[in-house]
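FYI, it's all coordinate maths here, none of it is from the lab. Remember, it's a predicted structure, so these values are computed and weren't measured experimentally. Cβ atoms are built from the backbone, for glycine too; each structure is taken alone.
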Structure 1
Amino acid sequence: GELFNVFLDDHPYPFKVNPQFKAWVPVTQVPNCWLLVDGVNKPKLWFYLPVDYWHNVEPLPTSFWTEDVEVIALPKADGIGSLLPAARGNIGYIGPVPERALQLGIEASNINPKGVIDYLHYYRSFKTEYELACMREAQKMAVNGHRAAEEAFRSGMSEFDINIAYLTATGHR
């Protein structure tokens, strides 16, 4: 995804990552990243890494998942065109800016293709054992919070104090 400026302003709206993108790599706060998955080679992540004096720039990721993805620095957002394969007849674009895909020479029929998006949506709904374990662990914490909030409510505490009870029980305060 990329940033979109507010109309008649020089500030962008807050960035929201494409859910299909974050299903592949846990990069959620960095716009202008690109992911190429061809089903044969290791996926390539072009990670936006500008030289920028004014804004915070995230470093190249080095977490456990980067062993399974080729991470490449992308110093200029518009530099992706020279990095994509020259033959683009089989490249699909999934994203909010179809004009960008057309500028890159991606065929209109391969921009947000329904069959591909439906396939990705379907398989994104399945959870791995790891994801299920994370959800179970998060629920343990949430249950403690909800029980504390219920107890605070039943004892007549204010809404503010109920919230504090929840936050305290979940370790957020």
Structure 2
Amino acid sequence: MQLYIEINCDSELWNGFLRNAEDIINDAALKIFYELGLSGILQSAEISVLLTDNESIRILNNDYRHKDKPTNILSFPAEILSAGDYTEVEKNLMLGDLAFGYEVIDDEAGEQKIIFHDHFTHLVVHGILHLLGYDHVEDDAAEVMEAIEIKILQEMGIANPYK
């Protein structure tokens, strides 16, 4: 299975982390695809990523979610998928777009007393699951999503973020 990741960076804040970001996204996506049984279905998948700052992600958050404040991550699925049911999925799948706001991620990592790398990795896993149709609106759905996140993060050497 081939994974294509297009990363656009419009903030110098990410300069020291760019190489890590691509490796993290690639590793997380492949682990998720394997866990969900997609690695045997997909021939290729594509994810577009924007690494940005508070001002740019605030504008996106306001434009698309009508929340005039910066956020850590925004997910824009290319198509509506049903979480866990990928029988009808295209073999070459454009998953969608993820946008990450550096300062919010950095602030949250500091508040949670974890390193930026680990918090960013959690958000990558979380965002990819959103692109694959998972959500956390209802408690049952949130439990399923969180269980997958915890398993993938554990495989990546990162502690349970929900403890």
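I have 4.0 for distance in nm of label points 7 Å out along Cα→Cβ at positions 110 and 142, calculated from one of the structures 1, 2. Which structure is it? The read-out was computed on structure 1. Looking at relative contact order in percent (Cα under 8 Å, 6 or more apart) over structures 1, 2, structure 2 comes out largest. Quick check: -15000 is what I get for helix-only ellipticity at 222 nm (-39500 (n - 2.57) for each DSSP H run of 4 or more, over all residues; to 500), calculated from one of 1, 2. Which structure matches? Derived from 2, not from the others. Structures 1, 2 were shown, and Kirkwood radius over Cα pairs in Å, for residues 22-77 alone at 13.2 was computed from 2. Suppose you compute distance in nm of label points 7 Å out along Cα→Cβ at positions 102 and 134 for every structure in 1, 2: which one lands on 3.7? The correct label is 1. Tell me which structure, out of 1, 2, gives 44, 25, 16 once Cα extents along the principal axes in Å, for residues 6-53 alone is calculated. Source structure: 1. Which structure, out of 1, 2, was FRET efficiency 1/(1 + (r/R0)^6) of positions 14 and 126 (r between Cβ atoms, R0 = 35 Å, to 0.05) derived from, given a value of 1.00? It traces back to 2. Sorting 1, 2 by mean count of other Cβ atoms within 10 Å over residues 46-53 from high to low puts 2 first, with the largest value. Assuming 0.10 is FRET efficiency 1/(1 + (r/R0)^6) of positions 86 and 150 (r between Cβ atoms, R0 = 41 Å, to 0.05) as calculated from a single structure, say which of 1, 2 it is. Label of the source structure: 1.
Out of 1, 2, choose the structure whose coordinates give semi-axes √(5λ) of the Cα gyration tensor in Å equal to 23, 18, 16 when calculated. This value belongs to structure 2.
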